[in-house]
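K.L.:
Some structures are shown below for you to check.
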Structure P
Amino acid sequence: MKKALLLIDLQNDFCLNGALAVPEGDDVIDIANQAIRLFHQRNLPIIATLDWHPADHKSFAVNSGTQIGETGELNGLPQIWWAEHCVQGTKGAELHPRLEKQLINKLIYKGQNNEIDSYSAFFDNGKLSETELNSWLTSQNIKQLVVLGLATDYCVKFTVLDGLALGYQIELIADGCRGVNLQPHDSQQALTEMVQNGAKIIRLVDI
């Protein structure tokens, strides 16, 4: 069964000094590069996702007249209001400079509709539209995914849960993820939820 590596949102804005920096987010890059090299050596696909927001995205607190970190509702869906981040074409939206980008086979862009947030690499938060990820994986006959990236409790979690619901076998490299942890145990709860839904938690050494 064909396997692919899926790198979630390894972008400048989620790393050190970024607009929405994940604590220790930079630590993931070296682990990602090791995984990239392993998959490249095995001639297996490497996919990277990017948050790719228009500047007027309504999940940004500044665009919705709210405060960063507050919760509310956006077009009928629960919403956390975020700082402006990963705006299309900005340096913050670029993949981390240390990431071995030249070995990545496919880029998947998400979060481009300014009316709805999009944590998952497969669907927006309301499942009103989907990215090209599922159709691309299907076209490549890929059934297994090895996942790592940022952040454990948001884009990683929702990508993994959607992938499992679509029938993919998923292994999550736990040491290749870091969380936002707006609440102290958010990342641990996310890991538990992913396992309960069928994900297997592994470490880099296991691949």
Structure Q
Amino acid sequence: MIYAYDILVNLNERLIDFYDWNDSDELTHIRRVPLFKVNDKTYFDLLYKKVRIDEELMLTIKEKTQIFTSKNLETIDYAACFTNSTNAFIVTFDSKGFTALKSKFLVNEELEITDLSSKMRETIINYNIINNKVSLNKMTREESSKLKAIISELEKIKDDKKKIDYLYYEWFNENGNNNNYNTLLESLSKEFTLKHNEFLEILNLLTLQK
């Protein structure tokens, strides 16, 4: 069996890219984890969808992943690293074979894994897709936090027509109508842009006014 060695991971149900890791995150130092090279479809399915791997793969990877702890080495019951030779990630599975926690890698560690996989043959992974919905993170955690702050501050002044009308104009650069609050909220929630930062600053100043 081929392994990836000495990698740092941030295992979560929600896949978090390395640039979005926080100092407060509980990182896991992997000593080794089974590595499989797969085709692009399999890689995409395992990364973004809820799947269940077959029993054969479960037996193959069982207790093969080791992690460093403060005292010794411990094992993860079911985990594996998958790569399509362009990118790579790690996933843990529960006792029934369902995908559980996932993590991307630091750039240099991902490059080491993809370089290693260039000499590997593709492995056919048998699995069933449980939930076909693709789970993608449209915002970083910082952006998500700022958007929640905007929505919270807007809620405080939603009955203040003068302030809402002013904020509507700042966001859309035009006057609105009688439904400015809901229209503003809907537009703000679609995606996060640099304009949100400016809007939050204006909103914070406005909510401080009595």
Structure R
Amino acid sequence: MIKVLMADDHAIVRKGLRQILNEGSALCQVEEAVNGQEVLNKVYDGVFDILVLDISLPDRNGLELVREIKSVRPKLPILMLSVHPEDQYAIRALKAGVAGYLNKESAPEQLVQAIERIVAGGRYISPSLAEALAASVGGNTDALPHEALSDREFTVLLRIGAGKSVSEIADELGLSVKTVSTYRARILEKMSMSSNADLIRYVIDHKLV
């Protein structure tokens, strides 16, 4: 019996994922979480073989949440699910410590295969992601500007792209306004942009939110 913690804020998605697992070859016992805080509470209190985590929960960025989880349950394997293409988030997610990354548009059998492989101690990446990883290691001259950002800078970029103010971002991340302003300045410099409007347009154009 594989104990799965499934985290997604959409009930219809959780229901669909549960059905896929019930119909697949894996025999799974599934618990659900609808936001980042609930994920953390269940991870603290329970024992799971794998966490299937949506990268976009309402109260937490998935990449940040992975690091929080790994600080208390370093051996818990995580399969990241996302509507975003692999080239936008997958490499960051793998570097953060996930064991696999799967686009939500993938075939249902891929979810079962990914869970079984990860629980057995392996990793799950698609052929296209393997190519992206190889390019990343080899030094990709076609890298997009946001790929040069640190994880914290990337997190701030996403919040700016969602139209949030510096003070709102500071409250959400538990940082000072001055610190967030410093991150914003670094982001603008690294991406050769001059305003929040430029950043918002970039985030929308590249479908980062």
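Where a number appears in this text, it was derived from the coordinates with a stated rule and is not lab data. Computed from a predicted model, the values in this text were never measured in an experiment. Cβ atoms are built from the backbone, for glycine too; each structure is taken alone.
K.L.:
Comparing relative contact order in percent (Cα under 8 Å, 6 or more apart) across structures P, Q, R, which is largest?
P.N.:
P
K.L.:
Quick check on the output: 1.4 is distance in nm of label points 7 Å out along Cα→Cβ at positions 22 and 158, derived from one of P, Q, R. Which one produced it?
P.N.:
Only structure P yields this read-out.
K.L.:
The value -16500 for helix-only ellipticity at 222 nm (-39500 (n - 2.57) for each DSSP H run of 4 or more, over all residues; to 500) was derived from one model only; which of P, Q, R is it?
P.N.:
Going label by label, the one that fits is R.
K.L.:
Another question about this same structure. A value of 0.95 was computed for Cα Rg over 2.2 N^0.38 Å; which of P, Q, R is the source structure?
P.N.:
For Cα Rg over 2.2 N^0.38 Å, the value 0.95 is produced by structure P.
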